[in-house]
Structure I
Amino acid sequence: MYLRYKEMIESHSSIDYWADVLSEDAIEVLNNFNNSDWEKLNEEVVKFSKDSQEKVAETLSEAITDSGINILLKLLTFSDSKGVLEATIDSLNSIYQQKDKVYLTEAQRHKVKSLSKENNLASIPAKNLLSIIRLK
């Protein structure tokens, strides 16, 4: 399952095709992950391209598991890409609305706070996340 998901994430298809078709297929694959698949994704996600990391963050909002949340927190901690951070914050916000089980470290909270002060699309979900999230 992991290799199939990785192939979809690394696909160089158009943005429209990703949004309309592949993202839904990738979410379906994620929902069939076993522990080994989650471990492999957790190990390799930081090695993916920024575009692939953004796709991972987008799809994890629909596969609500502790493993998925941990991967999003890893992206929040290690990524310096605005696109990845925006998708990660948006997904964490979405997950938090559905599952009251997301905690941020002080460093992660600081990263979200800095994004919340910018004038871009990420600032609204970042502000919302800051208002409801708990610290570890």
Structure II
Amino acid sequence: MSLSDRVGLGVGLLIFLGMLVCIGYGFYLERYKKEDLAFHLRNCHPDLIRSHFRYGGIKSRMLWVCMVAGIFLFPRFNVRIGVANKDDLDNFPKNLKFKLLVWCWGLIGFFAALVIYGTLIKVGVLERHPA
């Protein structure tokens, strides 16, 4: 195995492990912070708070956490269309908001890195050279 193969494998493993860490942290937020998230967003759209996503399976609960994180990614848009309440967003705990934003941007970043890495392999920029 050449040095370029090892570097390529290392980069791929780092991206994969980063995605796993982000997904694991999302499960943590869903399991232990779900009630805090719902409590602090109690004046938002009823479909978000009393949604069947909160009490469904693993995928639907993760989707609910992603929806809550999406509110903080684009707050003005969500207030304008009526999904979020401006007072709830202003009074939301700063540390929990920071955790949601870092988690969501981490997911977006690792997914973008995965797509770019896969594209570079598919195009042939990162190809394996015989020894």
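Just so it is clear, none of the values below were taken in a lab; they were calculated from the coordinates. Remember, predicted model here, so these are calculated numbers, not experimental data. Cβ atoms are built from the backbone, for glycine too; each structure is taken alone.
Output the label of whichever structure in I, II has the greatest value of Kirkwood radius over Cα pairs in Å, for residues 3-42 alone.
II
Identify the structure, out of I, II, from whose coordinates helix-only ellipticity at 222 nm (-39500 (n - 2.57) for each DSSP H run of 4 or more, over all residues; to 500) was calculated to give -24500.
II
Could you tell me which structure in I, II was used to calculate mean count of other Cβ atoms within 10 Å over residues 91-98 as 12.5?
For mean count of other Cβ atoms within 10 Å over residues 91-98, the value 12.5 is produced by structure II.
As an exercise: FRET efficiency 1/(1 + (r/R0)^6) of positions 11 and 75 (r between Cβ atoms, R0 = 41 Å, to 0.05), calculated from one structure in I, II, equals 0.75. Which structure is it?
On the way: I: 1.00; II: 0.75.
Computed on structure II.
Given a computed value of 19 for relative contact order in percent (Cα under 8 Å, 6 or more apart), which structure among I, II does it belong to?
Numbers: I: 19; II: 33.
That value comes from structure I.
When Cα Rg over 2.2 N^0.38 Å is calculated for each of the structures I, II, which structure yields the highest value?
Once Cα Rg over 2.2 N^0.38 Å is worked out for each structure, II has the highest.
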